[in-house]
Structure I
């Protein structure tokens, strides 16, 4: 159920990329701009035609770059508007700064290669407001008990029905909590409570010798 909720509320996102392998110089700015434009067109088509997204997608372009001769790349954001005007200065300066941050040095005179151009498209989804109750703190006791193998021995422990543990309920351990899709074992040394969203919150006592 938690996975389903995440799938329904997660943003729509996809990554598009093209290999480049050329120097980052003013002469290649039109190639970079054309690639970003082409990837943006693909991403927009994917969002509208395949995902049927009706909002306004957000596009983030970046380049995988390195000093010529290096065997590793750094991903640097690409200012699409600047590149479209032939201005490579922002991305060049960003690369030197990030290289210095990561490795402690940079060489502004060294040629930079762009190895690949990436574009991430994101469509933001509306996030639900989950209902929250005002917890009323109250200890609860189980109506029945069960025999369970805990800590190397058979023990008689309380058996709670999950539906009975409403916001504000507190309970002691050891115990077992049963619900339709899972069973929760609460070992000795824990205290439990239910928060305003109905989540089980378990806390280990600081005095417990947990091995």
Structure II
């Protein structure tokens, strides 16, 4: 049995989600606002959060951003009718582990939930700073340090850069990065890895991320 917080403001859908998940043996807490969601997550300490993006007092992205600050290892499955690629990529880069479009099939919802609950939460590196090949990141603050300047990273940018640094000078394939940074069941049909790498490159003072054609990326030594 797992604790799951459902963030959904439409009453009928919230009841449906609660019934499906409770029927599968999970303990479910429902919240319908940004404020209620954050309070429920702090209280329930859930193994999984199901998050709608349109809420009456704000955006689901706001919940995700704050959640990644105080509970960065959280598993968040976004449920939304906003299925544009930019939206999907944005929440996945922001820390969500999966995205399921509305309307959805009940069987697929349960399959996604079970897959995410089985996915181990990767531990963050123990040292305060990770330094390699002239690149330095502050693990605790999830910041890039360039010539003494601190540059904020999204949760996904941080995890991706940390993975590349830890594997340097080896090349990381796109499939590997999708599995390690985004999760094993993420839709590989999008260019989410390339988008995240492009954003990281814009934050580095010099291009330390090399493209290995038809393979993936690596940190330049």
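Using the calculated result 14 for relative contact order in percent (Cα under 8 Å, 6 or more apart), pick out the matching structure from I, II. Numbers along the way, then the final one.
Working: I: 20; II: 14.
It must be structure II, since only it matches.
I have 15.5 for mean count of other Cβ atoms within 10 Å over residues 26-33, calculated from one of the structures I, II. Which structure is it? Don't skip to the end; give the middle numbers.
Values: I: 15.5; II: 19.2.
The structure behind it is I.
Using distance in nm of label points 7 Å out along Cα→Cβ at positions 154 and 202, single out the structure from I, II with the greatest value. Display every interim value, and only then the final one.
Details: I: 2.3; II: 1.0.
Max of distance in nm of label points 7 Å out along Cα→Cβ at positions 154 and 202: I.
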Fill in the blank from the handout: Note: semi-axes √(5λ) of the Cα gyration tensor in Å at 33, 18, 15, derived from one of structures I, II, originates from structure II
Handout entry: FRET efficiency 1/(1 + (r/R0)^6) of positions 90 and 106 (r between Cβ atoms, R0 = 30 Å, to 0.05) from the coordinates reads 0.70; which among I, II
Key = II
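Which one of I, II has helix-only ellipticity at 222 nm (-39500 (n - 2.57) for each DSSP H run of 4 or more, over all residues; to 500), as calculated from the coordinates, equal to -6500?
On the way: I: -6500; II: -11500.
Label of the originating structure: I.
The numbers here are math on the coordinates, done by the rules we state, and not lab data. Note that this is a predicted model, so its numbers are computed, not measured. Cβ atoms are built from the backbone, for glycine too; each structure is taken alone.
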